[in-house]
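J.: Listed below are the structures to be examined.
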Structure I
Amino acid sequence: MIIWDGSRRLLKGNLHLHTTFSDGRAAPEDAMEMYYQAGYDFLAITDHRKVSVKSTKYKSLTVIQGIEFDFNLPGQVMHIVGVGPKEGVAEAVERFFSPQRAIDEINKAGGCAILAHPAWSMNTPAVISSLCGLTAAEIYNTVSGLPWNADRADSSSILDVCGANGTILNFVASDDAHFYNGDQCQSYIMLACEENDEESIKAALRKGDFYATQGPKFEKIEFDGETMRVWTSPANAIVFFSDLPWMAGRSKCGEGLTYAEMKIQPGLRMRYMRVMLIDENGRRAWSNPIIPEETPK
């Protein structure tokens with residue numbers, strides 16, 4: 001079965017950034033221009049607790065209205081990004097409400113709810129697994145890393161623990177740009193979508209038809225129930241992850257790799273599998289998890 005087909009029309013997009021309407025240092029129009037110049041197809045502006053910019057078209061860039069809710073919990077914070085909710089969602093969620101209420105209101109308003117930077121937020125798998133209705137989680141968040149923050153940009157370990165315990169989420173990579181001094185136009189998704197409009201983009205997000213990246217490309221992913229096969233842009237590492245702590249031959253390392261495969265040993269049962277790429281410059285890409293038992297042979 002073909003899990004990912006990169007020969008389709010793909011759109012490049014960032015789903016999380018801030019402007020001068022909250023705590024960002026770029027005006028919305030300036031942020032739009034930066035992402036347009038960098039070749040992006042769509043962009044969500046997600047200022048804190050407000051829908052600051054209505055959905056619009058900026059040149060060829062589809063701009064989607066968004067919001068970010070933040071909550072203080074014992075020992076952690078939790079931020080929920082809403083992509084494309086209708087207006088009025090900000091007024092429906094007060095600070096003393098729960099993160100689940102924010103997810104419910106985003107979904108009710110026609111948006112997609114994304115868990116932001118769980119590593120930066122110190123989120124625990126137990127709290128993440130208590131949430132229902134998320135479209136995805138940020139496996140990588142640019143501004144959560146150096147030099148803007150402590151080095152907690154990568155949330156893959158936390159999300160792997162969630163997956164191993166039954167909460168399997170799709171992955172996005174986002175900039176969460178605030179400073180616009182290098183934290184913009186770095187981490188994004190490649191989404192399979194024939195039409196570059198808000199509703200089509202949200203439908204593809206809900207379907208999980210995308211991957212997260214800083215540059216490396218997944219050309220094709222296949223899984224026949226026994227072997228996962230991956231074709232990629234040139235990479236120095238192609239790594240297969242699952243909920244199993246040990247699997248023989250799961251890391252393929254070299255120069256200019258464009259293909260790797262992983263055979264499942266007979267008798268092994270896995271909740272999920274996923275693939276990560278690392279290119280010669282250290283940039284990464286992450287496939288969404290697949291569930292072997294739900295994949296037709």
Structure II
Amino acid sequence: MTIDREQPLPANPNCVSFAAEAHEVLVGRTWAEVQRLGIRLATPFHEASGLAVMVGFGWRVALDRKNRRHSQVTVHFVFDGPATAAHLDALDAAAEGEVIRFGAGSVERIPANGIRSTLLCDGRAHLILDRDEAGTAWLRRLELVQGKVRPVRVDHASATDDDVAAELVPIVGIPAPYGEQEQEQERMRLAFARHFSTKIVEADGVLRDGEAEFMAHVFPSEMMERLGLIDDAAQLEYLEAAHRTLGGTLGYHDKLGLIGLFFSACYSDGSLDAREMRILKEAGEWLGLTREEVVKYLRRFW
């Protein structure tokens with residue numbers, strides 16, 4: 001069957017992610033039922049915010065308290081636009097209401113091994129398909145085999161009711177437009193993030209190896225050059241623009257994502273310093289976050 005409709009997907013590099021033990025998510029459920037789980041979690045957020053939300057799944061290996069390795073499945077939600085704290089609370093409440101024991105939600109980058117599953121937009125749930133060069137539409141699902149999670153490709157034409165929830169409307173997901181406005185927003189965000197990360201790692205007057213590695217990894221020179229942010233004058237220009245506008249244009253979870261980044265900068269040398277944490281709180285004030293909101297989010301890392 002030919003799928004004619006193409007749909008741009010949310011372009012935000014951040015997502016809100018929840019994790020659970022892989023066997024709790026995948027054992028005893030078809031992939032269609034896992035799709036419905038993601039939709040069930042996303043629906044209260046979609047209805048409250050009116051934002052399109054993409055549901056994806058990923059996997060990772062975690063260590064328990066006895067340093068034993070075990071597989072987890074993550075479910076992540078990607079959306080553009082100014083989501084609020086109340087909207088994110090709807091996501092948290094939905095996860096807490098599931099029989100599956102999800103951990104606390106966190107804001108992080110979309111996982112590199114994530115698979116795109118469904119999209120909620122305009123009040124409808126859609127199946128996200130990819131299309132190869134031969135024109136074949138396909139999806140991926142996750143399987144748990146001997147304790148390890150692996151992705152499996154399924155051609156849409158041969159998918160069964162176990163692979164795809166029957167009520168989903170199929171679409172081919174394509175990247176959202178990335179124009180000059182989006183580039184300007186990214187430049188402001190990066191200038192802001194680099195400015196406060198630099199202040200944090202330099203707060204004690206000593207730049208340690210771990211801190212230098214953190215800065216080089218998060219702000220690689222080739223990316224900063226590509227966006228025109230190598231020059232100090234350009235950095236200052238975009239930092240000033242960020243100070244004026246970011247608080248009103250970023251969604252709440254994007255602000256928390258920056259707070260998480262700054263916390264990583266604080267801990268990049270293996271310890272936390274009160275001077276670094278004061279700068280983190282200053283960054284939160286720039287973003288329009290209260291001290292209570294910052295502390296509430298950081299508690300998830302302890």
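J.: Thinking only about mean count of other Cβ atoms within 10 Å over residues 41-48, which of I, II has the largest value?
T.: When mean count of other Cβ atoms within 10 Å over residues 41-48 is calculated for I, II, structure I comes out on top.
J.: Comparing distance in nm of label points 7 Å out along Cα→Cβ at positions 185 and 201 across I, II, which is largest?
T.: Comparing I, II by distance in nm of label points 7 Å out along Cα→Cβ at positions 185 and 201, the maximum is at II.
J.: To test your reading of the models, identify which of I, II gives -13500 for helix-only ellipticity at 222 nm (-39500 (n - 2.57) for each DSSP H run of 4 or more, over all residues; to 500) when calculated.
T.: On the way: I: -4000; II: -13500.
The structure behind it is II.
J.: Right, another one. From which structure (I, II) was distance in nm of label points 7 Å out along Cα→Cβ at positions 25 and 257 calculated, if the value obtained is 1.9?
T.: Going label by label, the one that fits is II.
J.: Next question. A value of 53, 41, 36 was computed for Cα extents along the principal axes in Å; which of I, II is the source structure?
T.: Working: I: 53, 41, 36; II: 60, 49, 35.
Label of the source structure: I.
J.: Say we calculate distance in nm of label points 7 Å out along Cα→Cβ at positions 81 and 249 for every structure; which of I, II gives the highest result? Please list the in-between numbers first.
T.: Working: I: 3.7; II: 1.8.
Going through I, II one by one, distance in nm of label points 7 Å out along Cα→Cβ at positions 81 and 249 is largest in I.
J.: Further question: Where does the value 21 come from, among I, II, when relative contact order in percent (Cα under 8 Å, 6 or more apart) is the thing being computed?
T.: II
J.: If we compute distance in nm of label points 7 Å out along Cα→Cβ at positions 9 and 265 for structures I, II, which one ends up with the highest value? Don't jump to the answer; show the numbers that get you there.
T.: Working: I: 4.6; II: 3.0.
Structure I comes out on top.
Laboratory data are not the source of any read-out in this text; all were calculated from the coordinates shown. Since the structure is predicted, the reported quantities are computational estimates derived from the model, not experimental observations. Cβ atoms are built from the backbone, for glycine too; each structure is taken alone.
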